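Asks: Okay, got some structures for you below.
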Structure I
Amino acid sequence: MSADGFLANSETELLSTLLAALRGDTEIVDLLGDPPRIFDGDAVSAIEPYIDVERFETTESSVSSIRGFEHLIQFAVHSRHGGLVEAKTILGALRQALEGLSLNLITQRVTLIIPTYCDVMRSKSAQTFRGVFRVRIHTEEI
């Protein structure tokens, strides 16, 4: 498989496995419904609160003969009626789910999951809150 082919497949594998794990987390299901409202760019008319994957960036971080990647994933939490408290509660559940996560991937091994940023702010409409959560996930090719 070409380098670009592996990278595209590894990103798809990581994101789909990650979203499936988050959608199976009981606390997230309690907060976002069953099935939980977690979207990958298709949240145009979603009912709040919900989580949306806003950004997925990958850079190569190979060491020695092991091919590695660093994935930066940014999630957004959107809350209207529950406001700041609801957005922070969902971000806390998201952080807890990610910190305790064990991902079983076919083409790569997850070596590190590091939350790097978490904040909640009022959106432009002033009626909704937007929480931002960024996580770095390091993987190595198997």
Structure II
Amino acid sequence: MWMNIESPKDVHFECQRCARCCGDAPHRSRVIYLLEREVQEISRTTGLNPLEFASPISGIGKFKYKMKKRGGVCVFLKNGACTIYEHRPLVCRLYPFFVRKTRAGIAFEIHDDCPGIGLGRKLQEIDFKKLAEAAKEILS
């Protein structure tokens, strides 16, 4: 798969279910990018027309849409919970990490505004290998 996976060392993480990752924060605007297949899956699952929840974009690699927001949060966030959790987009599955290509492989970095960083169990190499496997679609 990847020749080299660079990952943060000694990072602990446990999702706090705070939904901070689902919307804007005072210091940044959150964009949830979507792959074509994710839009189709969410559409099938919810019965919604893709344009009801996604806006077409271009120039962002393999991402063809971005999730719409209402009041600065994802349209699928209701009462602090994701209503499409089992079908949530890849960028949501990767959070609080993001991945980029390097000359030797890929590197994971941390979104440092996530309150779950520093809590829970220490992530291991296998955790980042699983994330890399999930992310291969956007990096190939």
Structure III
Amino acid sequence: MIAYVESSGLAMMALRQAGHLELQTRLLAFDEQVCQAVGIIELSSAAARWIRRTQPTPQYAQSVRESIEEIWRTTTKHAIDDAQIQRAAGLCERYQLRAYDALHLAAAESLMRIVSSKHMRWFGFDEMQNKAAVAIGLRNGMVV
């Protein structure tokens, strides 16, 4: 089974935000964790904003950076192609999504066509994005 984990889920784990333990527990049931290749940009941005806002000790900030590196190292990167970019543009318009949210959905949808929805679950944490995910046939991994 494959878990497509949208970058906000990866950030949730790296920053130890509310819900991270439940997400980590659910992901243990999967063989592979996948995110679209540019997810590292969102993950790094979220961490940088969090560090600026909370001003943790240098040691804790370093542990967050190391957590990001570990999470990203163990995540399979899904390459973006022109078809996914075009699909993401259409998803933005149809579901009023932010650009990267739509790009994650397009990547997950393209992966689902390869492995089937039976063998893949979507882990996203934005309400509008999750509604669009269900509408395009992705199965939510956080719902039992």
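Asks: Using helix-only ellipticity at 222 nm (-39500 (n - 2.57) for each DSSP H run of 4 or more, over all residues; to 500) as the calculated read-out, with -19000 as its value, let me know the right label among I, II, III.
Replies: III
Asks: For which of I, II, III does distance in nm of label points 7 Å out along Cα→Cβ at positions 68 and 84, calculated from the coordinates, equal 1.1?
Replies: Derived from the structure labelled II.
Asks: Once relative contact order in percent (Cα under 8 Å, 6 or more apart) is calculated for every structure in I, II, III, which label goes with the largest value?
Replies: Checked I, II, III; max of relative contact order in percent (Cα under 8 Å, 6 or more apart) sits with II.
Asks: When you work out distance in nm of label points 7 Å out along Cα→Cβ at positions 20 and 52 for each of the structures I, II, III, which one comes out largest?
Replies: Sorting by distance in nm of label points 7 Å out along Cα→Cβ at positions 20 and 52 in descending order puts II first.
Read the figures in this text as sums done on the coordinates, not as results from a lab. All of these numbers come straight from a predicted model, not from anything done at the bench. Cβ atoms are built from the backbone, for glycine too; each structure is taken alone.
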